[in-house]
Structures are given as C-alpha cells and as structure tokens.
Structure P
Amino acid sequence: MSEIIDKRARAAQFRARLAQAMKAAGQSQSGLARAIGVDRSTISQLLKGDGARLPNAQVVGDCAAVLGVSADWLLALSDRPERAADLLATALTQTQAARAPVDRQIFDWHQEAAGYKIRHVPAGLPDMLKTPEMLEWEYAPHLGRTARQAIGAAQDRLDWMRQAPSDYEIAVPVFELVSFASGSGYYEGLPRAVRQAQLDRFLALNDQLYPRMRLYVFDARRLYSAPLTVFGPLLAVLYVGQTYLAFRDKARVQGFARHFDHLVREAQVGARDIGAYLQGLRACIV
C-alpha cells in the first residue's frame, strides 16, 4: 500500500527534487522555462514557494521530460528518478555468452556479488569443479587451442570460490550425473578414467569446501530448471546458449531465488548426503 504524504510535505519534496534534477542536468531557471514554454517567474515560483499547491500535470510532465527524470519521482511517488523506459532497459540486459568458462563477464558478476550467497544451476556439470582432462575433452573440439584458457578460467573461478566471502549453492539434475557416470548421452565416448577422476575431484572439493559450498541433486522430472545463477540480491542470470539474460530488478531476482530455493527444498540428494551419493556413482563406473 502506498504511503499517504501530506500535501504540504509533498509540495516541499517536489521543490527539492526539482532543484536537485536541475542541478544534475546543469539546467538554469531561464533554460528550463524556455524548454517547457513558460515564464521564468513560473519556475522561480515552483522552486521557492512554501504552500501546498503543486503545478499542473502538464508542467510536471514537461519538467520531467526536459530534466530526464520521471514525473513520479518529482512528485515523490517513487524513489527512483529514472524514467520507466530507462528502468525497463536496465532491468533486463542481453550479454553474449562464451561456450566455455573463459567468459570474463560471468567472473565479473561473481566478484560483484562477493559476500552474498550465490545460487547456481549449471548447464551441465559445474565448470569450476571440473578436472583439466574433463575440460579438455569437453571444450577442445569447440575451442581448439583456447581449451587451455577454459582450464585456466575454471581454476581462477575455483580459486575465487575458495577465498571469496560468499556461500555457493549448486543444484545439478540427477539425469546429468547419471549420464556422466555411465558415459551415455552427451558424455558418450568420455573415457572411464576421466569420469572416475572427475567424481574423485567432486568428492575432494566437497570435503574441502563444505559447508561454504553445498551441492544438491534434484529430479528434473519433478522440478525443471533452466541453467541460471542468482548473485545474491543483485542479479539473476539465465543462460540460453549464446546469450545471458541478466535481470537486475528486485522482484525478478527474488523470484529466481525462490525458484532455486524450491529446488533445494525438494532435492533428491541434500548437501549432507552428496558425498555418499557421489561415491555410489563412482562405484558404478565400469
């Protein structure tokens, strides 16, 4: 429910915000008067009056348009000075996504969210937890010589995870791990030794990083999730192949966080049991 503000207080806030917007835009009283087609004395009265009257909607709208702010903000109906179109433009952005973890953008987002909990549903297995041999097998056909860059980038992200004051929650669908362990589907042709070493690495890193890093396994037949990362309250990013869709508005970020938390609550394997689950997969590799 919107807060009801006294007319006199709202008029005072309008005068203060008009002056603030004019200063930020480098706009004089005479310049603003010319831009909106009124006398200079009209702008002077808007700034210096002490009554409860507000200007008409036409004047407020014209002032907002010239000064590059929203009319709602001038009238103290919003705490955000940006216009609606500008808010929409910054609420959702598209960023080119790399095929491998060499993408600098995703690492910058991790650094921006330092100290917040980071929730992650990877597109496959988490890159930062992969062995060099696994990364080489997976990315060499696509990246050629830059597969070594992917390996270095994954190690940089793991090193960041070790030292950053952030908690990480990672949720992986059960079919991904089962397909990996059995060498089927996407992982067909992946040598047994590489699969065994990868599960050993998962086990070792889980022992080292738990509870700051918590792994969960969910059943995608019951709960589906697209690949996504939620960077605390700041940002939620969907991965759609060659593009990241990045959301910064509070409501959407909270929505993605609730979606991830639901995956965790309904997880088939919780963080405390992940070690035993991975050992069971390891034993099944033939």
Structure Q
Amino acid sequence: MNSVVTQRFIKCHDKLKQDNQIKSSRQFAMSLDYLPQSLSEILRGRRDVTVELIRKAVLLYKMNPVYLYTGEGLMFLSEAESRDVRVLTVLSTPQAEERIIHVPLTAQPAYADECSNPAFVERLPSYSLADYKYRVGTFRSFDVGDDHMHPSLVEGDKVIASYIEPGLWETAIQNNHVFVIVKAGQVVMRRVLNRLLSDKVLELRSDNEGFSPELVAPGTIREIWHIHARLSPFLHSPDSWQKQLSEELRETRQALLNQSKLIHALHEALEKKVNTPS
C-alpha cells in the first residue's frame, strides 16, 4: 500500500486528466522528465512518489504541496499562490529521517542563487545529530563568515537553523531573534525586527555597533532560517588566541617590571646625589 501523499498525488494526476490539462499519463510523466514506466508503478500503488517528482509537479502543474502533505486546502494553487511557492530540497536517511544540510562559507554565494536547485543542494555536505529535536523538521547549518553579529557569533562558528515557510514569515519571525536570511547573491545572519505587517519590510540589525540597520522587502528574500544552536571551535590553550593573550600579558608585566626597576634606580641615584656633600 502506498503512502497517503502518493494517494493524493494520484488524485491530482487524475484531476488533471479529467480536466484535459494532460492528454495521458505518459505525456504527464515525460513533461516532468520522469520515466512513464516508473509513473505507471506509482499509479498502480507499487511505489511511492518521490520528493523530486512532487517538486516538479508543484512547479509545472501548480499542485498544492500543503494538500499533498496534509490533505488540507485545494488540490491546485492559483496563479498568485504559485508565485509564492518555494520548494525546499531535503536529504533523508534510509529511515526517512531528514539530514542537516551544511552550507559552507565558500558555497554561500552560490547557494543564495541555487537554493531551489536540487542538483546543487544535493551536492552539499549533510549530517545527522543524535538529539531528537534535530530530527523533527527541516534544518540547515551555515558557516559564520563575518563579524556583523560579534560577539554573539564569531567567524568560524557554525549555526544550526530551522526553516520558516514564507507564508508564516509575518507571524513566526520573532522580534530580536537571530535568523539566517538568504537573498540574491548573499547569505547573512542578523537580528531581525519584524515590520512586515506595519511596513512590509524586515529590519536587519547587527550586534556589532559598527554596522547600520538594513531594511529588506520580503520579495527579495529567498529563504529564512531561525537559528537554534551554535557550534564553536574548541580553542586549546595555549595553541589559540589564549596563547597570544598570555604572551601579551607576560610582555606587559615585564615592561612594568622594567619600568619599576628603572624608577627605583633613578630614585637611588637621586638620593645618592642629594646626600653626597658638595
């Protein structure tokens, strides 16, 4: 017996045929760059629909992903709704648990433009964490590459963040929480002031006071991720910045000691000169 998602997918397929939007199942499969024989297996209940096939059907035939996954809403999206749909690529374990996809610093400019391209996303490294909370929902991790959020986040850190559906941005983006914002050509981490309801913008703020706030319209944003955790490199003393700090403190103490000796020597010389008869 195939999954309930597959069953709803078949209903959408049958509705397209009924409304003459597709001529045949073969034509439907080929339009989605899918083997007709494999689609036949799905329609006969012998295999489940794939995430990639759903993604293509949502984009090409405006199937409603909310209906497919929850059974709620209409089977197909309107033109206006389909423009706002963003299909997210995920990777799963053989046990159907989502893996955390990591976006390295070097890949972030490309990710900003290719985040909806499954072929690109699937090439990124991925991993799983033992904590159960990271197995429920969709998570990404990102390298921190600048000092905008210093001292909350520093270069070399990694953040783990959960995906926020675009339809929930107005209500789910909490003021003064830190988010990963993916926009054209850029992935940034900022503390956000949600002004979508009042001004139709998000105000992005840096913890580093050297940077000014930025107003961003939601239409320019491709993805938003809510940061939940930070992974920081473990710095062994003295093989880290602590070594440099200790060295600087040692040099400062030595300089003060040398100055103290010099002052003491000058004081003795002055006393000797004063006490020497002319």
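None of the figures in this text is laboratory data; all of them are computed from the coordinates on show. The shown structure was predicted, so the numbers you read here are calculated from the model rather than taken from an experiment. Cβ atoms are built from the backbone, for glycine too; each structure is taken alone.
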Using helix-only ellipticity at 222 nm (-39500 (n - 2.57) for each DSSP H run of 4 or more, over all residues; to 500) as the calculated read-out, with -16000 as its value, let me know the right label among P, Q. P
Relative contact order in percent (Cα under 8 Å, 6 or more apart) derived as 11 - corresponding label from P, Q: Q
Of the structures labelled P, Q, one was used to calculate distance in nm of label points 7 Å out along Cα→Cβ at positions 69 and 253, giving 2.3. Name it. P
Which of the displayed structures (P, Q) returns the greatest value of mean count of other Cβ atoms within 10 Å over residues 13-20 on calculation? P
Work out which structure the value 23.1 belongs to, where mean projected area of the Cα convex hull in nm² was derived from one of P, Q. Q
Origin of the derived value 1.3 (distance in nm of label points 7 Å out along Cα→Cβ at positions 181 and 205; candidates P, Q): Q
